[in-house]
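Each reported figure results from applying straightforward, stated rules to the coordinates on display, with no laboratory input. Nothing here was measured: the structure is a model prediction, and the numbers come from that model. Cβ atoms are built from the backbone, for glycine too; each structure is taken alone.
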Structure I
Amino acid sequence: MSRELKIVEAINEALFQGMERDERVMVLGEDVGIEGGVFRVTSGLQEKFGKDRCVDTPLTETGILGAAVGLAINGMIPVCEIQFDGFIWPGFDHIINHIARFRTRTRGRITTPVIIRVPFGGGIHALEHHSESMEAVFSHIPGINVVIPSNPHDAKGLLLSALQSPDPTIFLEPKKIYRAIKEDVPEAHYTVDTKKAQVLREGNDVTIISYGAMMRETKLALTEYLKTNELDFELIDLVSLSPIDYETVIKSAEKTGRVLIVNEEPRTCGLAAELAAVIQEKALLSLKAPIERVTGFDVIMPLLKMEDHYIPGPKRIINGLTKVLNF
């Protein structure tokens, strides 16, 4: 059976099911217990599983992630909630120096299956520390998986997959669409491949690549574009930002010869740049036009009056699509 859920509800259900199936799974973070998290993603967990498995921590990201290291190497599966994306940096030392490296450091004897949940990106009219897109920074770290859902079905399945993995995972949660999308989500336990991109639509004219909240904006742009134009597009949801499923991406680029990449982070040294570099390395002779990127800008996330100008929306995406099609 399935029923309609939003992303926040799907993640909450995945946490309930993960904690029910494996007593090693525990949640820790600021306000995750009594309050149910700032976005209410952990609502009900402490009431169901108690204060030892859903732990309200002090306001210290360094402490949360440092505690997770000790918990993980002693057999637990800690799920850390970072209250907002921009608050994660004090804990970056533990991520890059410990969580991502313990398997290599111990020659495989010890793993750190830590899941770091990060409400991610802009679109909620908050200040800059509450609205950051830093996926390229995390994707640059060897030894840690980075995934991001674009819909409720994948949100539940990806988190349940991460809970079963011996590897650490940074689980980016696009807060702009936490409650913006409802779709059928199975009640049963299921998993979604955390290493595989999804081809949402097959086509021959152009490859369009996006992920997270920008997938919704891309779909809105395509709906608007198709009102006055015909286009046989191929749409790819990247899903896994590290590792990237280049096999799917390159195969599509070779078929269509035109590529548009849409994401929210700053343009310079971003994930879109890395995708463009690999595509031209592997599929250059198949390309009919330069790869086009529609991204955020190389500035700090602006205050709310300018936020909608910073984040790619349908107008900018359509402009990018037109450019790559008309080259």
Structure II
Amino acid sequence: MVFKLEEGEKPKSTKAITIVKAVRDALAEEMRRDERVVVLGEDVGKRGGVFLATEGLIDEFGEERVIDTPLTESGIVGAAIGMALYGLRPVAEIQFIDFVYPAFDQIVNEAAKFRYRSGGQFSVPLVIRAPYGGGIGGGLYHSQSPESYFVHTPGLKVIIPSTPSDTKGLLKSAIRDEDPVIFLEPKKIYMSIKEEVPDDPDFTIEIGKAKKVREGKDITIISYGYMVHVSLKAAELAQKEGISVEVIDLRTLLPFDKDAILESVAKTGRLIVVNEAPKLCSFASEVSAFVAERAIEYLIAPIKRITGFDTPFPYAQQNYYMPNEYRILRAIKELMEWN
């Protein structure tokens, strides 16, 4: 079920929660709804996860459904794939997405390909969720944004929410989906923002649909995760200088909402794509290429990519590495100078 409100209607019951609480609520609601849903990962049980996203679940659902695993990402994902093939709906937590690489073979060569290699006889209804991105002083091993690796892999779905409401609705949809989903949570804003979220066990958000978070007419910014909030700050600064900026939150990277992108670019004629991953082969590059192929006749200025740098994520210079509103504002002004 997709939760929808009529125009002007407010949800009957909401509560202000953080992204971490949205994850916890989504997991709990889906585990109550479907006994096949299980959670596994390092310290997800008694500890409740390194960010406490699974806190309290073991008390309600027990050790058979909230499973503390050894420190082996390949084992976590491999076991979860087997569970999914045998009828369960596992949600595997990787403590930081930086640690996922030992499980990379399991994800791209097994989970992503089972439906294809079996001619549709088997699916892998698996969610792999993990915190991603920088901004918390984690240095090079706790700050990476490797989403493009997974977007490059047919058979996967890749979701990156930017708000508590989207986190809850999209995670519930991911758990119900028949295909493997990589669900990345921006840890920079895990606990720093709150939002009214529908308190409804049937609240879901459709995978593959972007969201227009700010209306504008002069320039389009496309982003996802924490960078949506940075982009909104840049749009506010631009508004003070008389520039109207539209901001699109992709929410889902694979599949991404092509229609939403084309509609906005056709209106504004200018495009900036923002992500915190390194620029080379980033998802910003894919969006830029897509627009160049499909909407170049609407463009009145070059496409700009505002991204991290093509270096490992630095510890001492994280604020310089990550895109900020002033870098984006500078790009906005440069594009507005094109006629």
Structure III
Amino acid sequence: MKYEENGAARPVPFDEVDRKLLNEIQWEFPLVKRPYLSIGKKLGLSEEEAMRRVIDLRGKDVIRQINAIYDTRRLGYSSTLVSFSVEEDRIDAVAEKINAHPGVSHNYRREGDFNLWFTLATPPGRDVGSEAARLAIDNGVERWHLLPALKLYKIGVRLNMTDERVETPGEKRRWDVPFTATDDDMRFIRATQKDLPNVEEPFESMAEEAGMSIEEMFDRFHHYHEIGVMRRFAAILRHQKAGFVANGMVCWKADETASQKVAEAAVEYSEVSHCYMRPTYGDWPYSTYTMIHGREKKECERIAAEISARTGIIDYVVLYSTREYKKQRVEYFV
């Protein structure tokens, strides 16, 4: 199996309308019966032109998919980041075996001694740590770390495709509302986590599979969003094709107080998609992780240096992904 190395996926040229459209739909895809009509009105396009542009960007592999993005923890799943130290001559074979696990959504080769990093999620009733240990044993990996999130400061990949400052919408959620997925919820989530079809009224088939009217489906989406079960309904872009070819994971050596300082500085950057605090180990003293997406490495390094200057934390490493083995959303309740 041939995997994609960074730089292999060349950025696609865009006009200004494409850039504005991509910003619009990755922030929030309209939850209306005819979404391309709504998109067109915002951008001064006809419904047909808006839809044609989206289909074209899908065909160029800039848009990976358009679907509901659910919150793993609110659905009762457990998740963790895992790092493996794998011999160079075995890493591709080990990565392929890791990819076969249905709970593995992202898997990257990165620079450094710990060179294989993947995310693993397990459904209710399955222990994510035991699953990670089994993957290590089955693949003969002796040095590895379980890195679950101890604190979540920011999550959400939203690539700014224009030079304009874009304010992301404030999100007030009712996290205190209990949620346990019923059979009906599971059926709904299975139907709505799929990619939208390229048709004028794309929600019809999704509502039919969910066993409800479109209006009922939209009401459920809004309720899920309000209580934090659904993070958003949006387009997900392929970073490299969108022009963001540098993917730098900055690992900061910081105690809990310093970690909070890193987070306060990092969340202000739209280029920072994720910010977490995770466990440390004797051979891995880094507690705080900021994922930076840049058009080139020096952009990632500039942002990391600015965060360092603002916080006074100088002990950090930037690990760039050099190969993408797997990148897809977790499929829940399948």
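Quick check on the output: 5.4 is distance in nm of label points 7 Å out along Cα→Cβ at positions 47 and 279, derived from one of I, II, III. Which one produced it?
Values: I: 4.7; II: 3.8; III: 5.4.
This value belongs to structure III.
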Review point. Out of I, II, III, which structure matches 2.2 when distance in nm of label points 7 Å out along Cα→Cβ at positions 127 and 151 is calculated?
Key: II
Exercise for review: Could you tell me which structure in I, II, III was used to calculate Rg and Dmax of the Cα atoms in Å, for residues 231-270 alone as 11.8, 35?
Suggested key: II
